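Readers should treat all values here as calculations from the given coordinates under stated rules, not as data from a laboratory. Since this is a predicted model, take the numbers as computed values, not measurements. Cβ atoms are built from the backbone, for glycine too; each structure is taken alone.
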Structure I
């Protein structure tokens, strides 16, 4: 099989850079259309229809309704070869937009406050670039448009529905916008990038009674307060300071009146970590500390800890392909090594199946007000990042196919 020569590689880099710049206006128009019409998890009917229509126009074979409302597109090259996948998420959030932008959400109480409209646009942009060189592709490109990432359910649903089964990709790439990095930059690193996500529920049972007579009761509220404080020692005293862990509580529910000690209190929270060893230690430690603390105070407890997502762990070879692609397209000053985030991403479920790299696309620009974090009603992004996101994904896929030939 013929290998791609150095001149051909250079031509493709130049081609992708020029084509992505030339279609910047089209990418912005597409993104704004998606932004005006946000759809919640597993309700992405219009978005999926837009995606499927555009893929079919590019010559992709399209499968709709994958994992609910997901879309899979298949582009076969001129010769057999490996399979490379690109992934985007499509869902919006139940957030009332407050940006005041002329293309702001037209749906009350819904907003693309995490920028999934940007991701969908970038992968469609990459699909356009790869379709333009279909006659040169030695292998297959698979594009995955995922529903319900915000619920941590979309990737699992697509995998159950065979999105990775026929054909199975050899490598996968994905991106997420990041307003803390300037537009025009790519943040990529090997290894841990985003944390494992575990959901914690703790039910504490005591003996209720009058608040003025606490000696006759077993106060689950006091026990809950002690559990919250004691569990922080799992991070500060039982986890290696050079590792990372988070135990945070988001809700405390209990009681009906100010002068009545309740029988029960319910706590819910989130647990984050990067390594399997730390994750296992936290699981054991939460059960141990919660159990002993509540017992010491005359109460009992039940701990439910659900492992929702593994960590995003970037594969060395896939990461190098993204880094090389970003360097070729944007230059060394645009490529940075990020600090890992304790946030989670269900792209990790795809990485459990196949090697992959997930990277951050800088979209920050203070001059445009693009400074607000994900999930904020004021979230904005510099749309001039769209051509770079599209071309890096396309070139990474191209290089992955070429490297495997």
Structure II
């Protein structure tokens, strides 16, 4: 293929956070360029945001509907190849659905949709359209997460018994939403975020990371959600007991009122013969513990990691890689798969390892079960 993939974006305009992350990640490997966008629900703000990004005026649209219609009408050599959706949760499904109907592939931020019913409908539309769909659960793109997964998969840790995964943040310990802070305001609003704030925003990362590393789905759970900040309509803290299909048991804790914590996603997995520990704030290290030999600290970029970790490592040992690079690995694998589609050299999604609609369904089923369990007397909910 003698050109870059052309990306459009919905959302991610001025004052947005995640849109810039997607644009940086998409551009790291030089395979993707941003060519158009509908960057805000306000046409004026959308066009101003496009100007900030130095895009042509006629490719900065006032709405996502206009974008889909006008991009689809362009010659094949000019129109976007796929759209990245970086809006609040309630807009994920309508934008994805419109993109698929217009003939475009989709990359979407998580959680995949507003409701479980929407993701089930979206799965059917993806199958009918035969377009690619990528969900940006970015932490699975980390090299040492892949190392952890391969350790489990190889059987070196033995049968997995226990999983502890947690994601403490402290940024919503006070009612920040009342100050007009955009990122807080939409996340605590049921009309934009959906049925959950904390669990929907970061608890789903925990569940996705645990299932990815353990290689087994969560089969049932028991949850207790809390809202500690007075007047807030959605949860800001939660505890979940989880049971995996392979017999492992676990604890999942997510909180946005853990004062002083920044972005403390971490996971511990224990098998019969060994265990692993990984922290997002120290992403280049994987601690490996054994029953019969000294503890190891495996480092990204060294010659001691497996092929899966080595394949996504970009810099020599000692040159830190983290959040953006993990995000970029998701985009890079999606880009390779899409290039294969466009050139007729199809690649199996499994060979490029990025989250798909199946992961989105798992995430929404998890979230739905967590909320139901927290308000139920019976507690244990099957997924």
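Here the criterion is relative contact order in percent (Cα under 8 Å, 6 or more apart), and among I, II the highest value is seen for I. Out of I, II, which structure matches 0.00 when FRET efficiency 1/(1 + (r/R0)^6) of positions 12 and 212 (r between Cβ atoms, R0 = 41 Å, to 0.05) is calculated? This figure was derived from I. Among candidates I, II, the computation of mean count of other Cβ atoms within 10 Å over residues 164-171 that gave 20.8 used structure II. When FRET efficiency 1/(1 + (r/R0)^6) of positions 52 and 260 (r between Cβ atoms, R0 = 41 Å, to 0.05) is computed for each of I, II, the one that comes out at 0.75 is II. In this comparison of I, II, the computed figure 23.8 for mean count of other Cβ atoms within 10 Å over residues 84-91 is attributed to II. Kindly point out which one of I, II the value 0.55 was derived from, the read-out being FRET efficiency 1/(1 + (r/R0)^6) of positions 132 and 356 (r between Cβ atoms, R0 = 25 Å, to 0.05). Only one of I, II returns 0.55 for FRET efficiency 1/(1 + (r/R0)^6) of positions 132 and 356 (r between Cβ atoms, R0 = 25 Å, to 0.05), namely I. If mean count of other Cβ atoms within 10 Å over residues 188-195 comes out at 21.8 when worked out from the coordinates, which of I, II was used? Structure I accounts for this read-out.
I have 21.0 for mean count of other Cβ atoms within 10 Å over residues 100-107, calculated from one of the structures I, II. Which structure is it? Mind showing how you got there, number by number?
Numbers: I: 13.5; II: 21.0.
Of the options listed, only II reproduces it.
As an exercise: log10 I(q)/I(0) by the Debye sum over Cα atoms at q = 0.10 Å⁻¹, for residues 156-315 alone, calculated from one structure in I, II, equals -0.53. Which structure is it? Source structure: I.
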